[in-house]
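Asker: In what follows, structures are represented as structure tokens.
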Structure P
Amino acid sequence: MPYIELVEATKVLKIGLPANVIITLVKELEGTYKSNIIDIDMDRKILFLSIPSFKGRFVPIPKGVRITVNVFERSSVYEFQTVSLGVIKKDNIYALPVPFPDVVRKTEKRKFVRIPLYLDGRFYLSTEPEAESFVFTTRNVSAGGLLMVTKKHLNVNDIIFIDMKFNDELILKRQKSKIVREDSKVEDGYVFGVQFLDLPQNLEKALVRFIFQQELKLKNVQGAAKGR
């Protein structure tokens, strides 16, 4: 069974499931917001989400804004891209309706597993051909991002573009990414949590497979050490 696959939305999207609403294309609304599925109208093919929120603050999303929705259930995440139909009041509750998708992308949560891995790479602050590059070293990686150490100071929400080679077949080239947190500084430099943005599906799938393979190797090494 693949770690990422397309499944029929009617089989997996259910009322009550928690969700994240992600906006990347509208700068003033950019972010990840908590939500959940509160109703489904299959006659009109509309899915109703609770008003997305961030730290308890409701964020009404205007009609026409493109969003990515991640719905969580046990060990799986179901993702689809859609568009806001504008906030409405439904049964005395404000809701965010979106078109009900035909299919969703199912990802096993192995995508979010982080493994310790030390790799060197470079990042840029723009995609300009002559943009200055800065060296970094990873501390851990997942299919969704990495933890890096660099001499260059950055700010949370900064957008960077990463060049990094995992192996001969898996290479990131100017991969758009976002600084999502800053950890305590270490002797080697500043420490940042990085999230990959707009990762192509084939690249994401390759990263999931790579992480899984590295995780198996790590478990084998740990098992051999215990057996000594």
Structure Q
Amino acid sequence: MEKPTIVFDLDGTLVDTITDIRLAVEAAVDDLDFGPLSDELVQRFVGRGLGNTLRGVLSHFGYSADEAELTQRLKRLMEYYRQNPSAESRPYPGIEELLDQLDNQGYRLGVLSNKEDGLVKSIVVTLFPSVPFVQIRGLRSGFVAKPDKRTLDEFRFSEQSLIYIGDSEVDWQTAQNADVPAILVSWGFRPKDALQALDGSLTVDTIDELEEAIYGIQ
């Protein structure tokens, strides 16, 4: 029986990227009197693209910006982030070993993110140089974003089934919309109780539990 393709979210699932994201947001708002930002604050607004992360931080401080200003600030954010995509980012403990094990067992592996496509590829290639992902996809101009079910279409090979693994409500909704099983990890950017509150969600706390959950979906 052919094994399913396993598609992973990036931020908060495979890699702890929050410090690099926070530094990029700080670069976009460093002329405002916000003071130092915390990783905990910024991660509350991660998951629907960096533009929405920036909007969330500005709104948190009660700062109102029109679309022209938002565009300029997002440009500054992206310029910084493209130059420093993975300076502080690291795979979560045990992730590299799990990916190697799944690859050796014949699973096809992919990455799907709402982050800009070039950034996603840069981070994945830098941090997982030996993992033969069959697809690495981020947000591209003219294409839909998660939670649209079409984001998973490029990971479907013949009649092979999919498993989607993420850390947020957006990831869960993506899998629901595409009618594929989802596993949510609690070590990411969303509170565990928020994930467990999702109807029918399967949430795991450790790499061992994630491995067991994957093998349980066949």
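Asker: Out of P, Q, which one gives 2.6 for distance in nm of label points 7 Å out along Cα→Cβ at positions 30 and 206 as computed from the coordinates?
Answerer: Only structure P yields this read-out.
Asker: Determine which structure produced the value 15.8 for mean projected area of the Cα convex hull in nm², calculated from the coordinates; the candidates are P, Q. Intermediate values should be presented prior to the final figure.
Answerer: Details: P: 15.8; Q: 12.1.
Structure of origin is P.
Asker: Could you tell me which structure in P, Q was used to calculate Cα extents along the principal axes in Å, for residues 78-181 alone as 54, 29, 24? Before the final figure, lay out each step's value.
Answerer: Working: P: 54, 29, 24; Q: 38, 35, 24.
Working through the options, I get structure P.
Asker: OK, next. Could you figure out which one of P, Q the value 26 for relative contact order in percent (Cα under 8 Å, 6 or more apart) was computed from?
Answerer: Q
Asker: One of P, Q was used to compute helix-only ellipticity at 222 nm (-39500 (n - 2.57) for each DSSP H run of 4 or more, over all residues; to 500), and the answer was -12000. Which one was it? Provide the component values of the computation, followed by the final result.
Answerer: Values: P: -4500; Q: -12000.
Considering all the candidates, the number was obtained from Q.
None of the figures in this text is laboratory data; all of them are computed from the coordinates on show. It should be emphasised that the depicted structure is a prediction, and the values quoted were computed from it without experimental measurement. Cβ atoms are built from the backbone, for glycine too; each structure is taken alone.
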